[in-house]
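What follows are several structures.
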Structure P
Amino acid sequence: MRDALDGILSESASLINAYNHEPVENSVADIELNSFKRPVSIKTAQDQSYMLLESASDYMYCLIKSLTEPVETIAPWSLTRSILEASALSIWIGNPYLSAEDRVNRSLALRLDGLQEQDRLAKNEPTIDGPSKEQFIKLLSLAEELGAETKVKNGIPTKLGTHLPSITDLCGSELNDPKVYRILSSMAHSQAFALQQLGFQIIGPSEDDSERFDAEKNISNISIAYLCQHAGRAYIRTLCARLKYFGYLTSEVVKMIRNRAEILEIAGEEFLYCIWSEK
């Protein structure tokens, strides 16, 4: 399964680079760039989605390394969680079936969320510069120019474009994986019950205390398969959204993705975008 993940990463990177990150003529991405009243706003949304896809790729490479001898038992769970987070956000903006207006509205919401998070961080860490009020106002002006919905408090926007769902909700709506995300989060948050069950195994009663048990770090083969499957499922789903949006999804590409997905025991009907279930 690890080889299947590595294969889809390397082959998809070669595919996207071959097109120089430019959309195919008459693809959804190309039509939006040539018809939307402010093309740079579409380009911004496309770049946001791609940056998130790259983030998922980076975490995927780390996941593969962590599951290669000497295998880690705890880090892979948090890495898989990060793959789901980046993938869900990437699809949320890069969904090929969105209207151009909805895509830009989501892009504005994500940009505002970034400024707000940067502002919160700066208020708690004096050495970090926060965003200026002018940055908020500039983004607000852009949203108003585009006719997007806005909410303002004390001259600062609190909502632009649309509501940004929680990551848990996005993993449900974009990946259909909310339960898995909660399991992964319990490991990322170092919950004792999760660490004990998923990152360790009991090796017997303690010699020093009859009421305690000794344990050692361990990750089962079933857990490894579980992580590879859900990480691969999220990544492939995100990749396919990008490929369909940019017009890269040829029959040969579909064949490549299908072969990798079958190794990961991922069925075609699980995908919302463009896989062989449409063929």
Structure Q
Amino acid sequence: MIAFPDWLAQYQIDDTVFAEAYEATKPQLRAWMKKTIAQVYGISAPDSPRKEWNVRTWPGGFETEVSVRPLDWTIMLIDQESVSPVRLLAALVPALASGVKNVLVAFVGSGEISEPVLTGFELAGQEDVVCIEQEKLSELLDFMSAASYAGAVLDLRGKAESLSDHPELRYWRARKISSICVCKDEESPDLDILAFAHPDVGFIEADEESYAETQADAVVVPAELAGEALLAFRIVLTFGQEGCWIWNDFGYRFFRQESVVLTNAE
């Protein structure tokens, strides 16, 4: 069974750091992160068992047998610009929900992990979090690739660096979120929660008549405008979901590997 190299232990974040970050994060803010975890987990947890083996007979006298199982490992890459706890959780939780046994978060470069982000990892049960330099990251990826086990890299760094070609490695880079449009009507979403969830994002206020013409990476709207908003934005949050997040370009299937057999039908 694959395991991360032993030398990572010296770069592990201490439990006391997690505890201090947790206590420093207000309960109502922790609640929003819990909500994100629960919702993304509910979407991402496959209905099927951990492993599947499906046999299908096709016209023409042949069969396919497909075995489906989780990837062997996943590494999430973050840096000092990775400060949105909900966006990080929305990328991490699908790996956990899909049954990937070896999941690691690697903070790469200078700086430190923010307290809300550490709290999010604590709430998700993600204990394997290390701080390493780029050189050690390259060593880590070479080690994992040499083991010839299938894995994935989730890159949520502010500035991604090119990775070497690893045949057993899947790579997903989070889309840059720099602005979010907030549509106000008689009610309005909690702007303080939005600022907590996305401390690195600019917010553009608009009304029902103008929001659809706003250039932004996502939008927050009243529930009755959700369908209409989908025509203009790829990510739409309604009032009551403004402190949560979901990525729309990958999910639990990204963390599943398949083997296929082509055979004659009996």
Structure R
Amino acid sequence: MTLIADDPIIVAKFTRAAKHGIELRENISKWVKEDTELIIDQSDDLRIGRLRLAVSSPPRVADWSVILGDTIHNLRSALDIWMYKYIVSTCPDELEVEHKNIYFPVCDTGKAFTSWKNRTGSYLSGDMITALLEVQPYKLDAPLAQSAMWLIHQFDIADKHREPLVMDLASQDGLSPFTFTTEHPEFTEDSIRIRASSVSISEGGLMVIIESDYPLYKLTLSGGLNLIPYFKFEDNSYQMVHTLTQFMPGVQQLLRRVEELGTSTGLG
């Protein structure tokens, strides 16, 4: 018998999440390409350069946030569907399964895990309960704000019951997008200072200020400046592409690992 983690419905959930993620990235890229312009101006002495974002039409932020929510929902749902299918497939016939109590545990304390085990543990082997315990966010060394499983769980709750995970864009750090020449013999990397800030993607504004000890000639952008999509949750910022790139394979690998560790009857 193949792993339940490879069930067609569960795989379809991951596939749908990936499609939503790709759609979101493409929608943002299309808006950046068609409706924004990056403009550089300089002070009269050429020692200060300013990079501004001009926006010709507001982005569809609400649509982006909903697509992000759909991505998260499918990932969280895959966990719960796996839990349900696993229990239904392995539970002894003499046990009557209470379906409403079946969901994948994502706990921040031992007390919360014990509460889940009291409701659902009777359907599972000791090996599977141990495997599920070992992957709980509170058992890991990393802070909860860095746990993919905990974040997926919290993002999903917030998006479903409170408000969408609102998207925004930030400028990329560093000098790499800029090219310039200088004629001063004492010019070094330390002669340059750069300050970047997030701006409203609906209204645009001042994004980057470059300050130089000496005049900068032919200050331009090389290939444009990357605008990085991100969202905030509970005072933390998450880069959208980086976060989703980690989440999608991470959840799949988690299910396979839990199933392999918790199965002692040869399901794998």
- Name the one structure among P, Q, R that mean count of other Cβ atoms within 10 Å over residues 57-64 of 10.4 was derived from. Q
- Query: Out of P, Q, R, which structure matches 194 when volume of the Cα convex hull per residue in Å³, for residues 89-216 alone is calculated?
  - Reply: R
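From which structure (P, Q, R) was mean count of other Cβ atoms within 10 Å over residues 65-72 calculated, if the value obtained is 21.2?
R
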- For which of the structures P, Q, R does the calculation of helix-only ellipticity at 222 nm (-39500 (n - 2.57) for each DSSP H run of 4 or more, over all residues; to 500) return -20000? P
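The numbers here are math on the coordinates, done by the rules we state, and not lab data. What you see is a predicted model; the values in this text were computed from it and never measured. Cβ atoms are built from the backbone, for glycine too; each structure is taken alone.
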